[in-house]
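In the part that follows, the structures are each spelled out as structure tokens.
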Structure 1
Amino acid sequence: MGNDSYGRKEALALLHEYVKSDSLLKHALTVEAVMRHFALLLGQGDVEKWGVVGLLHDIDYERYPEQHCAKAREILESRGWPEDIIHAVQSHGYQIVNDIEPVLTMEKVLYAADELTGLIHATAIVRPGRSLSDLGVSSVKKKWKQKGFAAGVNRDLIADGAKLLGMETDELIAQTIAGMRPVEKEIGLGEGA
């Protein structure tokens, strides 16, 4: 990342300062893992930066839900975080809470995968093993079609994100599942969950 004062350790400390909800902390860890996975998959280089963006993307959501993504800029600027990280964090609110369009690949992945992680997590929870290890794209797509299942997940946004990335929705789902697998236990899934 170049500047070591803006790495994962600092991002986690800031996250824990602003977020107390266990589910929101687990979501941040989930999105971090998915961002890191996509950085490697797409050969984007700065895996650390991608992970940090995933950790911090909802930094303002718990305290300032009505000002989501706007307060993130204030929080991150006040701590001296770089503009590229701030812009990426804000861009995941595109067409939801702001008009900051995801332009960089990192921003497009965050936009596409953020909502999708919620659908995948919810799908895994209702399976007998509560596991991602045997979760396939077809299971997620079945739940996708059930509008009452994980009703808060915006399926149109996920589809738009896949288009932004130039990726088939099935591939986006498969890669997001793969990205979530390394943190399965941390996020309360798998055996013993």
Structure 2
Amino acid sequence: MNDFLQSIIDRDPAAKSKLSLILTYPGVKAILFHKIANFFAIAKFDLIARIISQLSRFLTGIEIHPKAKIGKNLFIDHGMGVVIGETSEIGDNVTIYHMVTLGGIAPSINSDSQREIKRHPTLMDNVVIGSGAQILGPVIIGKNAKVGANAVVTKNVPDNAVMIGIPARNVGTTSGEFKPYAVTEDSKENGNEK
């Protein structure tokens, strides 16, 4: 828990103390609720798991399916409107901003054929997803990749890529160090931001 909270302080200049993170950050609460819901989902108590996840959604504005696989130190900043689907997989030290969806492509079409298959994204380690981005389908977002605000990603993203636009396109590479909001000064200087 201590490493998790410190990882947020390292990525958020507004974070003043670990106590304030626990008491006031909806992303921290959502992760803690998810750990409980995931425990029940793994134990096959699906109804209890879903009730816990819905309580978390009500309290935080963040919806994480109990079966989603989440690595260490996920930071959901601001959080409102974040949706993380059932078969999503999230690596270590990932940052997700508000209004992000890790969703399926066509969940309401022929639902029976989509049960028990991978239909949501995989985010590798150190990924940053900017606010409002939509990552759709069983795509893989490579290590250290950055997805800019409001981008729509429906294809795999290579390691260290900087993705912007609708549909998302690769506008460069990133050093791998944490940069908030996904689009960096480097991409602006190279004339890649439009």
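Each value in this text was obtained by applying a stated rule to the coordinates, not by laboratory testing. Owing to the predicted nature of the structure, the values given are computational and were not obtained by experimental measurement. Cβ atoms are built from the backbone, for glycine too; each structure is taken alone.
Data overview
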read-out	value
helix-only ellipticity at 222 nm (-39500 (n - 2.57) for each DSSP H run of 4 or more, over all residues; to 500) derived as -8500 - corresponding label from 1, 2	2
For 21, 15, 11 (semi-axes √(5λ) of the Cα gyration tensor in Å, for residues 53-132 alone, calculated) the corresponding structure among 1, 2	2
Given 0.55 for FRET efficiency 1/(1 + (r/R0)^6) of positions 21 and 157 (r between Cβ atoms, R0 = 30 Å, to 0.05), calculated: source structure among 1, 2	2
Among 1, 2, structure where Cα extents along the principal axes in Å as derived comes to 51, 46, 22	2
Structure (1, 2) behind the derived value 22 of relative contact order in percent (Cα under 8 Å, 6 or more apart)	1
If Cα Rg over 2.2 N^0.38 Å, for residues 85-124 alone is computed and equals 1.21, the structure in 1, 2	1
